[in-house]
Structure I
Amino acid sequence: MSTRPRTTASTSWVPVAWVAGEAGANQRTPDLAALIQEVVSRPGWASGNALVLIVTGSGHRCAWSFDGKPSAAPLLHVEYTTGPPPENPPSASLTVTQLASPPLTVNADGSGSTDVDATPIASYRFDFGDGAVVTTTAPTATAQHTYGAAGTYTVTLIVTDTGNHPCGVQRRRGGVLER
């Protein structure tokens, strides 16, 4: 315990006198939430980590540890709520294929994009690299575009989730688009 960093938090507890072996309201500490919160809010804290509470004072006590006598060991009762899971941006995935007909037409497909948090994908924005932009609303994750001239183009997909978190990916259409 001596090598662990200590918090600056403390609380005062002045229990009334009690009979050895008594376990009730007189043996309950004041609210320790601020002390525990200071520890669990530290970077690197994870559920399952050990926590030590140091009690100092004068007087005589009869204390049991869980290892010594589980039925007489003190009980730390903690109630907590967890916040929502973190909001992460989606992961964008794009494939672009040239269609045989009509000429100079490509199909851009973002259906491999994923979002694993509570804010699902809301829209797919396809920029075809020649000034043409198509935005679709989920679940539609594809767009077609016909280019005005043969050439090599970079297609960009921006996927945005309902939490307004964007993620982008680019694909250069391999080779020259031909008529």
Structure II
Amino acid sequence: MFPRLEIRQTFVAIGIQTEPGFFQIRQYRPMVNPQTEPSRLEIHREPARLEIDADKAWDALAQGPHLATMLRIYAQGREAILEQIAEIVQKGDRMAAIHIPQDPVGEMATEWHRPIRIADAVAGPVSYDNVDIRFIPDQLSFSYQSAQVTFDPLTAKPEIQYHPGKVNIYLRQKNHLEIRVVGLDARV
């Protein structure tokens, strides 16, 4: 038998092991934080009033304010003096009229009981409408403020983490070449 060459060859084998990459995403819930201010209704009430002004009535009774009384006396003083002078002149004329048979002194004595009318100068005008009455009814005022809601949202940003994948490449089988002679007698 003839010797022959025998060649055996094994090819290389590469192994690849992979782990895929992945994202890990985590986000906390947002918080709204609403704040409410309640509505408000305010009612302001002023009670009813009855105002009575009796100043004119007191003035008509000569019991009014001092300054007003003095101003009235001052304003009517000249007229009162002229009236008194006219009355004195009238009495003098009556006494001078001797042709009238009545006694002038007796007549003047009968009229003497009448007091001097200073109250006319001091007192104010007399009227049925000297007392002023004024009624002011209740007064209500309303102020309304509507409710208000405000939001203060707190949003959380997402937390993103990336875990990279892994690739492991390794030699699973080496290449091998084996050459041998077959059929050769080694004894020879």
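Suppose you compute mean count of other Cβ atoms within 10 Å over residues 72-79 for every structure in I, II: which one lands on 9.5? Comparing all candidates, it corresponds to I.
Computing distance in nm of label points 7 Å out along Cα→Cβ at positions 16 and 160 across structures I, II gives 2.7 for structure II. Quick one: relative contact order in percent (Cα under 8 Å, 6 or more apart) came out at 62 when computed from one of I, II, so which one is it? Matching structure: II.
Identify the structure, out of I, II, from whose coordinates Rg and Dmax of the Cα atoms in Å was calculated to give 30.9, 96. Could the numbers behind the result be given before it?
Details: I: 30.9, 96; II: 66.7, 218.
Only structure I yields this read-out.
Looking across I, II, the calculation of helix-only ellipticity at 222 nm (-39500 (n - 2.57) for each DSSP H run of 4 or more, over all residues; to 500) that yields -1000 traces back to I. Rank structures I, II by distance in nm of label points 7 Å out along Cα→Cβ at positions 32 and 128 and report only the one at the top, that is, the highest. For this comparison of distance in nm of label points 7 Å out along Cα→Cβ at positions 32 and 128, the top structure is II.
Only the coordinates and a few stated rules stand behind these numbers; no lab work does. Because the structure is predicted, anything quoted here is derived from the model rather than measured. Cβ atoms are built from the backbone, for glycine too; each structure is taken alone.
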